[in-house]
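I've put the structures underneath this note.
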Structure I
Amino acid sequence: MSDDCNRTPFWQRQPILPLEIQGVLRTRMEAALADPRAREALVWPTILGAPRLRQAHPDGLPEEDLLAHAARLLAPLGIFDPGAAWRTHREAWADTAEAGPRGWRPAAAWGAWGPLVSLRCGWQLAALTPLPLDDRYPLACGVSLFNHGLFYECHDALEPLWDLASGELRDSLQGLILMAAGHHHLQLHNLPGMRAVWEDALARLAPCGGLVATPWGEVRAEAALDLTARRLERARLATGGGDLTDLWALDRPTWELR
């Protein structure tokens, strides 16, 4: 898990994204969760949508510069030929970039959402880059994404494990998924959704007290469970979808993987 999660930009209210932008983010994240080698799909949107680079290169980022920036992000993934990686990426993900007069631009369909695509893909990459690449990878993804404030992505990471599980483990994993989903609703200030999923999460995690033992490691979510219960109490007192200051004032929850 990256120490940068302690400074996550996503521990605050988030906008509701257009469906097309949701698709850009979801397809790349799903690929990275299914196969660690596909984490490179997050590198190129991170660079191409970066506001400072767009400002410095309004006619397109020269490919030489693009590859230089990519080399620094690809190396920790074990990829050392950014040129080959870029060619492969363009074949697989034609919706990432288009050619400008002087270089590569983010896809026009991103519109004004380019900076947010860059930020979210970059944070996803930070969450997934240092993880073990063995059978612990899916669970480690879920924990790291939760700790980076990427609660929607955490749900996607844990759902395949929930599909495989049964009995108490299935209930406990569902509880973690619902805890993450509730925090996603908090980010969108969806008060009814937040209450409903947190109530279910607390019920499913109560038997294990937030300590979830799995074949892939042990998730310690006791403190997060307590914070969620306290947030739920405050959410029950809130009315409408307006001021949720009391909920944000509590500490940000994190999980620990052992």
Structure II
Amino acid sequence: MPSDRPQPAFVLVRPQMGENIGAAARAMWNFGLDRMRVVAPRDGWPSGSAVAMASGAGRLLDEAQLLGDLPAALGDCHYVYATTARGRELTKPIFSPEEAMRDAARRIGEGQKVAVMFGPERAGLENDDVVRASAIITVPVNPQFPSLNLAQCVLLTAYEWRRAADAVPEGHVHMHNTQWADQVEIEALAAHYDAQMQEAGFFYPDHKAANMRQTLRNFWSRMPLTQADTRLLHGILRQMVRWKDRGGGGA
């Protein structure tokens, strides 16, 4: 069983080579992390090459969660970081690994569930992955050669987590009769607004619709929403739809 020590989940998104998954497991276990989630690995699961490369960290692979898609992998999380070296046409907080893991330690200390996403080896995370993140982690690497191996990125982040976890988190948010919204609740809120805005003809013209949807989905992920916030936002939209159906208001 995974350890009881509070820690982030490391989510490997569509990893391509079993060897890299195994090396990532070793990197995690070097720094006391053992909550790995594997999303749609290219070469299937379980992976003999991953086990061989993991060496003494094979237990992590035995206990790793295999998920078919990213919403399933992030569903129970309240705050998600996406690791990426490429520029993005998305408005997000950007952290260094050190800053991100200090922030993660603070959030976990408050009772939040946190995840870090790592993209596939060839091209990294896609924008449709990153929009589900609350923030971005970018490593200050050589701009002429910015690509990090999957296991290298995991190792660097795990090292910074270990440093941050040994420090005392500062500050907290007082929660009054609510809890942080998890990704399942954020997905439901995003789907509710997407469906109603589609019906209202908001996503126009057609050639801009995909980017508009991506921007809106990114908006929901970026905000630190509580469960009370999501209920309020659902209620606002439902009431606006009822008001329109009753013939209220013009433009």
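Comparing I, II, where is percent of Cα pairs over 22 Å apart, for residues 62-149 alone highest?
Values: I: 37; II: 28.
The maximum falls on structure I.
Between structures I, II, where is relative contact order in percent (Cα under 8 Å, 6 or more apart) highest? Please report the intermediate quantities before stating the final value.
Working: I: 18; II: 22.
Largest one: structure II.
Can you say which of I, II returns -14500 when helix-only ellipticity at 222 nm (-39500 (n - 2.57) for each DSSP H run of 4 or more, over all residues; to 500) is computed? The partial results should precede the final answer.
On the way: I: -18000; II: -14500.
Answer for the origin of the read-out: II.
I, II: which one has FRET efficiency 1/(1 + (r/R0)^6) of positions 206 and 222 (r between Cβ atoms, R0 = 25 Å, to 0.05), as calculated, at 0.45?
Working: I: 1.00; II: 0.45.
The read-out comes from structure II.
Values in this text are rule-based calculations from the coordinates and carry no lab data. Keep in mind the model is a prediction, meaning the values are calculated, not measured. Cβ atoms are built from the backbone, for glycine too; each structure is taken alone.
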